[in-house]
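A short reminder: the numbers here are calculations on the coordinates, not readings from a lab. Here the structure is a predicted model, which is why all the values come from computation and not from measurement. Cβ atoms are built from the backbone, for glycine too; each structure is taken alone.
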Structure P
Amino acid sequence: MRTNNDIRLAEEVEEIDLILGGHDHVYEIRKVNGKLVIKSGTDFRQFSKITLVYDHENRKIFDIKVDEINITSDMDEDPYLVAELNKFKTVLEEKMENTIAILDCDLDGRFSSVRTKETNIGNLITDVMLYAVPDADFALINSGTLRSDRIHPKGTLKMRDLVNILPYMESLLVIHIDGRQIYRALENGVSQFPKYEGRFPQVSGISFEFDPTKPSGSRVNINSIMIQGEPIDEDKLYKMVTKEFIVQGKDGYDVLKECSIYKNTEQCLTLLQAVNEYLETYKLIQALNNNDSINSNEKKIRRNSLKIILPQAAANLKNPDDYVCHLNPQVEDRIIII
């Protein structure tokens, strides 16, 4: 659980003496309502030696001592443990080689692309985010999310590739955001263009245009912003699925700290989970690249650029490659540079 839920548990359940927590990637020891809450840290950098002093006569714990042990290179490896871990390492390496999708096009994950313009890899990831939260209006991430910095060629996409694209277990959440705040968020996103800044946005369900010749803070044409094919309403509250990282104001997205939470991180998947589970759920997914995908006479932003072929439809498929997702995301004028 997150720390706030650990604290709530300590405050409300008298029978608990000790809470061993994780998830927040911090090492922390705090006392709440007379109870110790210990967070485990991250990447095995620390562990806790906990001594419980028990009163046998009264059948209760009357003291808890905690020593923080930091893992350093001064510690010798345990030969038995190394041998056991190597077994898991082999299993992990095998999983990294699993084919999770077939790419029917190259995916452009280069920093020079994702940090300066709309890209098909950004469209793919944000489309999946929007699919994972059906009642959200649009999705936005900072392009610093996408870390592979290379073109992923047409053909097999392995789990190793996905982990290289999304190496961090970053939490998704959904916020309420009004039209004016959306404008300010987009302005921040393009404020450093053409620098390769991680704040540059990748989006789904929303489109806009900006003029890089104008001063930062006034580059986005507010009249060009469309959400689900409709002009933005400055007074309307929208639901945006995004990452906890930028809701905390990181990468210059201070405006998002003003927004209220609609669905917190406990109610949403991590970004890597959302993508992986999407690919696992459906036997075959093909990108819409015909007249069904977009009306040529209208500029519509699709909720999702992926067409679902349900598992029962896969019964007649002969090629083994048909039993994984086929992906063919395209650039669709979601972000227009004028």
Structure Q
Amino acid sequence: MTQTPPVIVPDFAPDTAPLEVLPRDISAYRQGNTGIDYVHRFASGKPGPHVLINALTHGNEICGMVAATHLLDTGVRPKIGTLTVSFANVQAYEAFHIGRPYDNRQLVHNLNRIWSPELLDGDAQSPELCRARELRPVLDAADYVLDIHSTRAPVQPFWVYPEFERNAGLAQAVGGPPVHLVMPVGAAPGTGVTAYGRHGEPGIDGGAVVVECGQHFARSAAELATDVSLRFLAHLGLIDPVPRAAVAARRFRLLEVHMVTSDDFAFVRPVLGFETFDAGELIAVQAGREIRSPCDGCTIFMPTREPVIGREGVYLTVPV
């Protein structure tokens, strides 16, 4: 028999979270030097990797904007190789409204799900598809990609990357955050920035990782985004070494992604992320269908706060 979960008041209310860091006017960064708006490239003239620091894949991820503007404002330039700094979904970023600070994640499409040839070469149109098509040569040129993200709930920061040893080694070498979410190829819905093109294929050099820096508007998230960006560049030799503490990685492997298919999607208890469930334990219910833990120690990531049909409801993982 299907169990109907009780109505639960979450223990984190996004509308009351402090907005410590807010968007600012970034129009001064529109004119780059690549022929693509909001993309800046600096070549050292010396052999070395081409590294992309990508911000604002989602419009409400303020920390990436802070990190990218820091690199540009402080004149960071590569000693070897090439550095590209990109602001991705600027249209969504500019749609920010102080009264609805969580609503501008995207305008139509999730820019981190549409990097497949079928969508990029197809006939569909949206602001995000248009921007992704503009940014294709930027991703094509990059040997290494750092895609900077943040989370709605104030959970501990973590790395996310396609399940290739090159990505695991890259994240571990850069250092914290110590938590790694490993994504088997094809397990997540759509195609993300870090799985686009050759970065979604085995047997290549380079690497592509996401860093989730913490709550969208937290000052600590902006500080971590900047710190990780500098450590990423230092590890790859583009800038002088910066302090890096050794950390022991805690890895979680994605098992299942449950999409929201009904307006009545609900968890059976308050969750923020990183809660664990025993094998068979009920996690959530929607449209009379139960979502249960597939294993002991199942750890959830990125549980939705406001279920939207067609978007992710929860990621189920297992520690590895």
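Of the structures labelled P, Q, one was used to calculate FRET efficiency 1/(1 + (r/R0)^6) of positions 208 and 256 (r between Cβ atoms, R0 = 25 Å, to 0.05), giving 0.65. Name it.
Derived from Q, not from the others.
Given a value of 6, 27, 36, 23, 7, 1, 0 for P(r) over Cα pairs in 10 Å bins from 0, in percent, point me to the structure among P, Q it was derived from.
Derived from Q, not from the others.
So if we calculate distance in nm of label points 7 Å out along Cα→Cβ at positions 176 and 192 for every structure here (P, Q), which label has the highest result?
Ranking P, Q on distance in nm of label points 7 Å out along Cα→Cβ at positions 176 and 192, first place is P.
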